[in-house]
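> Next up, some structures in structure tokens.
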Structure I
Amino acid sequence: MDGRKYIPYNQRTGNESIVYFTRDLSPEGLMKVYERVNGQICGKVAIKLHTGEPHGPNIIPPAWIKAFMAKELPDATIVETNTYYDGDRYTTEQHRKTLKINGWTDFTTVDITDEEGTIMLPVKGGKWFTEMSVGSHLPSYDSLVVLTHFKGHQMGGFGGSNKNIGIGCADGRIGKGMIHAIDGDPWGVVEEELMEKISESTKATIDYFGKHITYVNVLRNMSVSCDCEGCAAAPVTTPNVGILASVDILAADQASVDMIAAMGERDRRDLIERIETRHGYRQLSYMKELGMGNDKYILIDVDHEDQRITPADAVEGVVPFEG
């Protein structure tokens, strides 16, 4: 499957999942869609999100997460892992300084899950891995809320829920190295193989949590760069859209990509170019091959009495991003 080629909705096959959507980019919007998909979230809850590089301009605002957690998940814990690249989150000590700079420690604690080592989770049905290395703390949680800033990505094309888990739950030394390295080159894996390895890493985590996992994608401040690039991220040129949620990871990421594809040429150009040149669509097709979800879905507009809409309806009237 060519990861440069977008598959239109009418060419997809299989069952449909439900995706909920709001245009309300606020803590209240987060709560609105999360409450539609939280039925199996119970016990000790982890929230996986990208807490960002120092002063990163595009991350989900910590103030949103503070309000969201206070209302919905007051006893939950944000989880992160150290980075594979040498930077301000490479070691646990550096990472904790960055968390403080970005304001996360003002209202919560963050569990750096690979601080005390790693553990292997099985990868079922993969062609690259039979197991994936994740932070040793991750299995201590009963449920996982995957709260994702949807945007571009310098290697993956786009960063949705799949990237948030596949890279973000893999530990900083072993797991991320398994995904990125090849033939002695620590960053050698690209294109289809990289997308497939990210997805297999994700599958290890979502299989572990089973039904006790859900996905929320925030389509706001969507640079072609990942939040890993911090203040060096490329300028945002894609309009803000809204927030969507599903219990199906593939449906959540597919709907997000479909909303970008439904925009006018000027608005979608940069992000679509980033996805195509990195073969990013392979994330979606490979998740489907692995049985991780459906690429067909029913899109429900929670702002308008749960009307069924299309991605084109969702992005109608979006205001071009002016910086």
Structure II
Amino acid sequence: MPQITVLEHLLLHQKESPMATGRFTRLLNELILAAKIIAREVNKAGLVDVLGFTGETNVQDEEVRKLDEYANKVLIHRMARAGVLCAMGSEENADLIEIPDPLPRGDYFLMFDPLDGSTNIDANVNVGTIFSIYRLPSDRPNANCTPLLSEVLMPGSQQVAAGYFLYGTSTMMVYSTGKGVHGFTLDPSVGEFLLSHPDIRTPELGKIYSVNESYWHYWDEAAKESVAYFKSLENERRKPYSLRYIGSLVADFHRNMLYGGVFLYPADARDPKKPQGKLRLLCEASPLAFLAEQAGGRATDGSRRILDIEPHELHQRVPLFIGSRRDVEKIGEIFAKHGAGN
């Protein structure tokens, strides 16, 4: 296989795309550099003081881990200086992150989860950085100022690119600009992400289901029946799916996209503050839904296509059913039968 880097791939295969511009290339290049810095620290976890908690809580009312904070700071610092962003949003920050003066601004908006799966850091389990890129109209009023929140709250169908960096046995970048999904593996000997998984396609019918079944008693009947379907002998495969649950969304999604399967995170009744479950629409569900569809899969909240959902707040939560097309469609049938959904 030819040793093609991410940026070479972008230029070689997307010459007709409006994303093949110098500004977008610069954005991607800065993201890659930030990911390399984060990967270096993740790989040293246990050797330096980056494990454990900071003693603070984030906007989600969750304890902040040291690597979470480090990854967030790296991304904000690098991306603010890219000169192509009008603002950013992070899982760790309550409000929009402004590009400070006198740094130059652009018309792209970046939303990210700096370190998904960080609860697994201390156990040396795969974690990742999820990112989502939107482009605001360059002729919008006050184009040189930080956009209003209402201007950046766009449905996932308007993403111009999305992807993730996976930090594990190797460091990978998986991304799409709407022309298929492509995976690149970091070669530490040359310091470059090289094409290793061109044009990823997920099987139409999976063999894995990923869910935290300990929350069974908090689910509605549609969610319970959906999980029971994958465990039964009466499903389309006529044998139970294998249960595989890592607890890092990006890692579970990556495995299922390659092997075929479905990830489920239903709404539950554990916490009245989070009636729609745990996952965030803008920095988790939408970017992964964009990738899932580009790979031939599907993503819904049980009734609605994730990419069609109009966000009304920066940290909006949403149930998520994502993976192989026929598996997600079956979940939709079950929810429709129960009259469930939003």
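> I, II: which one has relative contact order in percent (Cα under 8 Å, 6 or more apart), as calculated, at 27?
On the way: I: 27; II: 15.
Going label by label, the one that fits is I.
> Who wins on volume of the Cα convex hull per residue in Å³, for residues 202-305 alone among I, II, i.e. which is largest?
Details: I: 127; II: 103.
Answer by largest value of volume of the Cα convex hull per residue in Å³, for residues 202-305 alone: I.
> Have a look at I, II and say which one yields 0.65 for FRET efficiency 1/(1 + (r/R0)^6) of positions 266 and 314 (r between Cβ atoms, R0 = 25 Å, to 0.05), as calculated. List each step's numbers first, then the result.
Numbers: I: 0.90; II: 0.65.
Label of the source structure: II.
> 0.60 is what came out when FRET efficiency 1/(1 + (r/R0)^6) of positions 154 and 298 (r between Cβ atoms, R0 = 35 Å, to 0.05) was calculated for one structure; which of I, II is it? Please report the intermediate quantities before stating the final value.
On the way: I: 0.60; II: 0.95.
For FRET efficiency 1/(1 + (r/R0)^6) of positions 154 and 298 (r between Cβ atoms, R0 = 35 Å, to 0.05), the value 0.60 is produced by structure I.
> Of the structures I, II, report the one carrying the highest value of volume of the Cα convex hull per residue in Å³.
Numbers: I: 119; II: 139.
Top value of volume of the Cα convex hull per residue in Å³ goes to structure II.
FYI, it's all coordinate maths here, none of it is from the lab. Since we're looking at a predicted model, the values are computed, not measured. Cβ atoms are built from the backbone, for glycine too; each structure is taken alone.
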